[in-house]
Structure P
Amino acid sequence: MKKRLILPLLLTALLRLTFAAPEVADSLGEADPAWSGGIETAATNAYLWRGMIVNEAAILQPAAWVTHKNVTLTLWSSWTLSEPKDDIKRPEIDAALTYEFSWQNLAFETYFNYYGYIDQPDAPNTGELACIAGYPIGIFTLKAGVMCDIIEYSGALYTEEGVEMEKELNDQFTAFGALTLGAGSAKFNDAYFELHRTTASLLSLEGRLTWTRPSGLYLQPWFQFNQTLDNDLKPYLKKHTSSFGLTAGHEF
């Protein structure tokens with residue numbers, strides 16, 4: 001009964017905080033339209049989540065979002081098309097409520113993400129709260145974030161620190177790269193790996209190139225490579241994992 005009450009109460013609290021936030025937060029997008037949104041679909045060979053291989057097969061991951069001022073509601077899903085290697089298909093539908101604001105030279109992203117796992121007896125639905133801070137330095141951004149499970153694995157923490165680079169090559173092409181260190185708390189590692197201690201878990205390298213048309217259509221080839229840092233995690237995360245894909249979408 002308590003778990004059923006957590007989600008509606010949490011969403012209510014987030015909405016109150018969002019619309020009661022100081023006016024300084026709205027300075028982030030004063031020139032932006034009040035409403036915006038988009039749709040996209042990614043095709044990939046593997047679904048990776050914090051170094052874990054959720055599924056390794058032909059996978060489609062559609063998403064849609066709508067933004068009002070600094071608040072974004074996103075629906076994201078993952079559908080495995082071919083038979084995965086040594087596993088079941090793992091369909092998933094997630095919903096996220098995100099609020100972005102700035103304070104001095106820092107940009108903040110806070111969100112609640114609900115993970116809905118379909119027909120997966122070994123993966124109960126859960127949700128987490130997160131806060132990510134970014135500090136821009138030219139084309140680079142230093143980022144640090146903490147994610148906390150508040151439903152199924154209450155108190156399980158995962159942190160990410162790293163640097164991102166984004167460069168507009170011309171009016172159509174934008175390059176992006178990121179190097180991130182991920183770490184799991186003892187509760188996080190116990191929930192997912194039965195490892196009862198905190199770890200510096202993995203080093204992740206990401207890259208993508210986005211081609212955008214004036215109409216709002218875009219194509220985005222991308223890759224991700226993860227190197228496992230803790231030896232005790234290698235039986236679960238492997239020594240390294242990688243994925244690549246192509247995303248097509250439209251912003252409006």
Structure Q
Amino acid sequence: MIRHYITLFLITLPLLAQAQFTELMKLSVPNPISYATVDRPGELYLVDSRGTIQKVDMDGNLQSSYTPVQPVLPTVLDARDGARIFTYYRDRQEYIYFSPSMADDVGWQKIDPAFAITPYFVCPSGDYGLIILDSADWSLKKVNLKTSVVSVDESIASRLIKNSRIVTMREYQNFIFLLDAVQGIIVFNGIGKWIRTIPVKNITWFNFLGEELYYKQGEKLVLIDLFTTASREVGLPVGGDFALLTDERLYVVSKEGVRIYTYRP
């Protein structure tokens with residue numbers, strides 16, 4: 001329960017901007033936070049060390065939560081637009097679309113072996129599709145769940161994954177993104193063809209805001225336009241494990257809790 005306490009990538013010269021942040025509140029949690037993300041409307045999702053997922057609104061109020069029967073962390077949590085919250089568990093090879101109430105009422109689904117032999121990462125693609133990274137042959141597969149048709153089955157070139165350590169996978173704006181802790185963020189187009197690699201090391205997450213991809217590096221956020229590749233940087237008011245930017249809020253998340261800021265660019 002949350003308690004209130006008050007490549008070859010085209011690089012342009014980054015602009016470091018210090019936005020005007022105003023701290024709105026601090027939240028503390030009973031168990032350490034392992035992962036955090038936001039949905040498109042700007043609400044926050046926290047995963048603690050026991051695998052509990054909590055949804056928090058922009059004012060720090062707990063909206064809903066889900067606690068697994070056995071403590072286990074989700075392999076992929078993609079909050080999307082907040083209406084259908086995608087969660088994948090690799091150990092069970094199951095996924096679910098939670099409703100906003102986080103109730104277990106939509107039904108767990110197994111990954112059909114006909115789609116992939118060894119599903120390593122799975123993420124949503126649009127309203128009725130999945131992207132699967134199959135580690136049996138290191139290929140990207142796109143599946144239409146309504147028709148059960150595999151529309152994309154593209155092998156990843158060995159040079160892109162040699163000595164790699166894939167951390168997560170996302171689809172956004174018809175691009176597919178693999179985060180490799182060794183090489184950086186590997187970007188593919190919608191049919192699984194490699195486009196570029198963003199060379200950044202030692203990051204464990206990334207997120208999106210509008211047409212920009214962003215990640216935390218040191219005490220700043222680096223934002224990169226997905227279409228022009230122009231980059232900019234935003235200084236952060238405080239350190240943390242995650243710094244999640246929305247149209248109205250900045251959430252700085254550490255293991256112990258969350259700081260919520262309003263800001264002006």
Response to the item:
Value 52, 47, 29 of Cα extents along the principal axes in Å was derived from the coordinates of, among P, Q, structure Q
Fill in: Identity of the structure behind 11.9 (criterion: mean count of other Cβ atoms within 10 Å over residues 164-171, calculated), options P, Q
P
Worksheet entry | Origin of the derived value 4.2 (distance in nm of label points 7 Å out along Cα→Cβ at positions 196 and 220; candidates P, Q) | P
Response to the item:
When P, Q are compared on mean count of other Cβ atoms within 10 Å over residues 108-115, the highest value belongs to P
Worksheet entry | Structure with the greatest value (metric FRET efficiency 1/(1 + (r/R0)^6) of positions 124 and 204 (r between Cβ atoms, R0 = 25 Å, to 0.05), set P, Q) | Q
Practice prompt. Could you tell me which structure in P, Q was used to calculate helix-only ellipticity at 222 nm (-39500 (n - 2.57) for each DSSP H run of 4 or more, over all residues; to 500) as -3500?
Written response: P
Practice prompt. Using the calculated result 1.2 for distance in nm of label points 7 Å out along Cα→Cβ at positions 76 and 140, pick out the matching structure from P, Q.
Written response: Q
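Here, each number is a calculation from the coordinates, and none is a lab measurement. Computed from a predicted structure; not experimentally measured. Cβ atoms are built from the backbone, for glycine too; each structure is taken alone.
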